[in-house]
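These notes open a run of structures that come right after.
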Structure P
C-alpha cells in the first residue's frame, strides 16, 4: 500500500507540473528598432556588434547599448522592459583635433623686416590671405584685415566647422599681430575657439613673407 501511495503521489505531481508547463505564458522577446542621425553607426549590445543603423534587433531582458561612428561622439543607451521599442540617437560630431575651445583667441606677434616697408608688407599680407580666403574687412589706413569664414580649412567641406583670420599692424607698422578664430557647431549651437594648426601655418607663412617671430 505504501508503494502504491508513493507512486500515485509522484504521478500526481508530474501531471501537475506538466499542466503548469503547458499553460505557463512564455516571456515575450522584445523587438527594438534602432536608428541614428547620421545613419550607418555601429550598434553594440552588451559589447557585441549586432549591426549598423538602422537596425532591428530582438532582445530578452536588460542590456547596455552603445552607438559608435567615426568622427562622432559615442552615444549610450539601455534596453529594458521600460525602454521604447523605437530608439533614435542624434550623434554629435567631434571637433577637429586642432580645435581649442576658448572665449577669446590669442594673438601671435611678428616683427616686420625694416627693409620691407609698410606698402610692401601690406601687399604681401593681402596676397597671402587671398590665396586661401575671401576678405571681408580691408582697411589699409588702419592696417587691419579680416577674412570671411572658411568652411574648408580641414580639406573637406564642413557645415559644422569654420575658421577666419584677422591681421592688424601696429600704428608704427613695425610689427603685426595675427589670430585665428574657429567655431565648431554642436547640437546646442556654435562653440567658440581657435585653430592651433591654422595659426601656426599663418605665422610661419607671415614670417617667411614679411618678418620674423617676436613671441
Structure Q
C-alpha cells in the first residue's frame, strides 16, 4: 500500500470520521417518513427464549439504519468483511448498537461464523446480509443457513421499500431513499431452520430462503 493510500485509509477509519458518518446517516434518516410492519412477531419469539436471525439484502441495509438503533439493548451481532470498507462500516455499525464480527467467505469466515453462532446463542438476536459483501445480487450465500442451524435460530426476512430513492451504479444497485421519502421496514414471518443432515438438504434450505426473499428486492430495472 502506497503512502497516499495509507493516509487515506487512516483518515477514513479514524474515530472522528466514523463518528461524523454515523451522525450524518442518523440525521439524514430522520427525514424518512418511516413505517414498521410485523415487528412484534419476532420480538415475542425472543421473549419466549427463542433465537432470531434477521436477514437482509445488501441493497436495502441503509434505509433501515435509523430503526436499528432501537435494537441496541439486544447487543445483536453483524458479520462485516475485513476489507478497508469494512473498517468504516464496522465502526458505524458499532455506534448504531451492533457488535461487528469481522470476517467473510474470502477472509476469516470460519472464525467469524463461530463467533456469530456463540453470540447469537448468548444474546438471542443477530443480523446477516445475505448477498454481501460483494454479491452476486439476490443470491443467498450458504453462511446464513449454517449460522441459523447451528444457533437454533429462526430466520426473519427483512425488506425496506421507499417511494422515492436513488440507486447506485454498484453490483447490488444500493438503495438510498431520497429526503422525506416514505420508507417501509417490513418483517416477514419467522422461518424455522432445522439442522441440515446432508448437502442436498442444506442446499434446499438455502434455495427456499432465496425464493422467499427475492420478491422483496429492487432489481436492475429500477
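Which structure, out of P, Q, was mean count of other Cβ atoms within 10 Å over residues 113-120 derived from, given a value of 19.1? Walk me through the numbers before you get to the answer.
Values: P: 12.0; Q: 19.1.
Structure of origin is Q.
If distance in nm of label points 7 Å out along Cα→Cβ at positions 65 and 97 is computed to be 1.6, which of P, Q is the source? Show your work: numbers first, answer last.
Details: P: 3.2; Q: 1.6.
Derived from the structure labelled Q.
With distance in nm of label points 7 Å out along Cα→Cβ at positions 89 and 169 derived from the coordinates and found to be 5.4, which of P, Q does the value describe?
It was calculated from structure P.
From P, Q, which structure was relative contact order in percent (Cα under 8 Å, 6 or more apart) = 26 calculated on?
On the way: P: 17; Q: 26.
Matching structure: Q.
Here helix-only ellipticity at 222 nm (-39500 (n - 2.57) for each DSSP H run of 4 or more, over all residues; to 500) has been calculated and equals -8000, so which of P, Q was it run on?
Working: P: -8000; Q: -12000.
Going through each structure in turn, the value belongs to P.
Given that percent of Cα pairs over 27 Å apart, derived from a single structure, equals 58, which label among P, Q identifies that structure?
Numbers: P: 58; Q: 30.
Comparing all candidates, it corresponds to P.
Values in this text are rule-based calculations from the coordinates and carry no lab data. Everything quoted here is computed from the prediction, not taken from an experiment. Cβ atoms are built from the backbone, for glycine too; each structure is taken alone.
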